[in-house]
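Given below, in the form of structure tokens, are the structures.
What follows draws every value from the coordinates through simple rules; no lab data is involved. These figures come from a predicted structure and were not determined experimentally. Cβ atoms are built from the backbone, for glycine too; each structure is taken alone.
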Structure I
Amino acid sequence: MDIIYFEELFFTLSFIIYIIASLGFFIFLVSSKDSVGKFAVTVSLAGFIVHTAAMVLRIIESGRLPFSNQFEFANSFTWGIVLCYLAIHFIYKFTAVGTFVMPLAFLMMGYASMLPKTIKPLMPALQSRWLSIHVGTAIISYGSFAVAAGLSVMYLIYERNKGKGTKKSHLPDAEICDYLSYRVTAFGYLMLTLVIVTGAIWAKRAWSRYWGWDPKETWSLITWIIYSTYLHLRFNRGWKGKTAAWFSVIGFICVIFTFVGVNVLLAGLHSYR
């Protein structure tokens, strides 16, 4: 069996399926038909299964977890986004969240498809068990922030259309979106804290220092401070509503810049290609 062929085939299929799911969610948002929503969720789940198969084949092919270069992390980031969305959907039955989350998944996968997919031996700095913990927690953290941002966008749309007589029965209540966005953000924040802590331990092992103000380290810290501020104001001041929703969206924009912008625009130790 040609593992490389099937890995690329499953990757492409999952990319196409995610696009179909995104279109399905958009139609669901417009039509409010439950059957369309169920179809979009089913397609998303199918895409996730195919995507997981592609990642498993990548692991078999490379003999390690797919966390060592920009393609593999973008691919894993997409997987984390879909995983977090499906978890939220099956726990809370918020189908409409997929309208704002699945497009992020296929866009990130589209970005991954443009990156070199060649498997290369790990550089010495990456030959550490801390790699799996550090990058694995980053995937879950970023995926959580993506879902939280999607919930915040739903809240903003709900509030904007309130009182206009727009049909919104398929959307969760604004307060539910606001509260759940906070809960998901708190979980993502915990994971991001672990990302920074494990990264510092890994840096000490690899480069004999815990912190070096590498561009990605710096932007990870900026992102952490933004979400720290959000959670502090939320927990201690009862901060919620539109301002909190926009803060969540801005925080996720920082997450995207930390992942994509830093690698493209700023050279550093984390600019693995």
Structure II
Amino acid sequence: MIKAVIKNKAAAISAGIILIIALLAVFAPFLLPWDAVRQDLASRLSPPGAGHLLGTDALGRDVLTRLLYGTRVSLAVALIPTGLAVLAGTILGIAAACYGKAADMIITWFTDVTLAFPGLLFAMVIMYSIGGSMLSVVLSIVVMEFGSIARIVRSVALSILENDYILAARTMGVKSSSVILRHVVPNLAPTLIVLFTLNIPASILSESALSFLGIGIQPPDISLGLMVSESRTFLFQMPWLSLAPSLVIMTLVMAFNFLGDALRDILDPKTRY
């Protein structure tokens, strides 16, 4: 699959952009001498220049340093809950498809209930209930995403179970757990990879929206959405304070979307050619 990704220009460029941004975020402490949270009021709201490439914010903190640290947090808050949502959705989807009508009805009803609420509103209720923190943001994103993933996994698993080799295995008395582990899960892997990749942009945007509204990541932690929120009062006087994190959000979302679309084409035999 790696060779196919390299051959696909959209996938290769998108993966390269994501990798570069991730490496810059991870190695930010070694690349920049500034402290991301230390205040320097004497140099507050400095314009971009040689000392500070993207200037400083209202508290004199280097914007570029905070941008890289915020990217690190935003990527972590996007990747972790997306992985948990895919895991939860996979378990529920397979259980609904493989364990009879009663399990299917209960799980389908449960996912329908979670999908009936607007995602952002549901997340806001959770945030107001347990407080704004990284843990609550992760929980909110998982709750927003797992229902739709479970429904997709259920439909794909049902189509896999209709194959002749599955019917033959069941006729021979093979246990349901063996059928799931040996046949269903391996055939679901391409779908899960695409679902994981395509749900990351939604997680990034959800974290940014919650932090922008002031109920997501809280200071002294840093995220891209929080940076946009803190700099919105200077939007017309010093637009770079908001534009820098906004451009990073846009770049990450577009790169993950292009990568997910390319992976879907690569992994789907119907569209491979």
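For relative contact order in percent (Cα under 8 Å, 6 or more apart), the highest value in the series I, II is held by structure II.
Out of I, II, which one gives 3.4 for distance in nm of label points 7 Å out along Cα→Cβ at positions 43 and 123 as computed from the coordinates? Write down the numbers at each step before the final one.
Working: I: 4.0; II: 3.4.
Traced to structure II.
Here helix-only ellipticity at 222 nm (-39500 (n - 2.57) for each DSSP H run of 4 or more, over all residues; to 500) has been calculated and equals -24000, so which of I, II was it run on? Attributed to the structure labelled II. Here Cα extents along the principal axes in Å was derived from just one of the structures I, II, and that gives 60, 51, 30; the source is I.
Between structures I, II, the calculation of distance in nm of label points 7 Å out along Cα→Cβ at positions 59 and 83 yields its largest number for II. A value of 2.0 for distance in nm of label points 7 Å out along Cα→Cβ at positions 131 and 211, calculated from one of I, II, originates in structure II.
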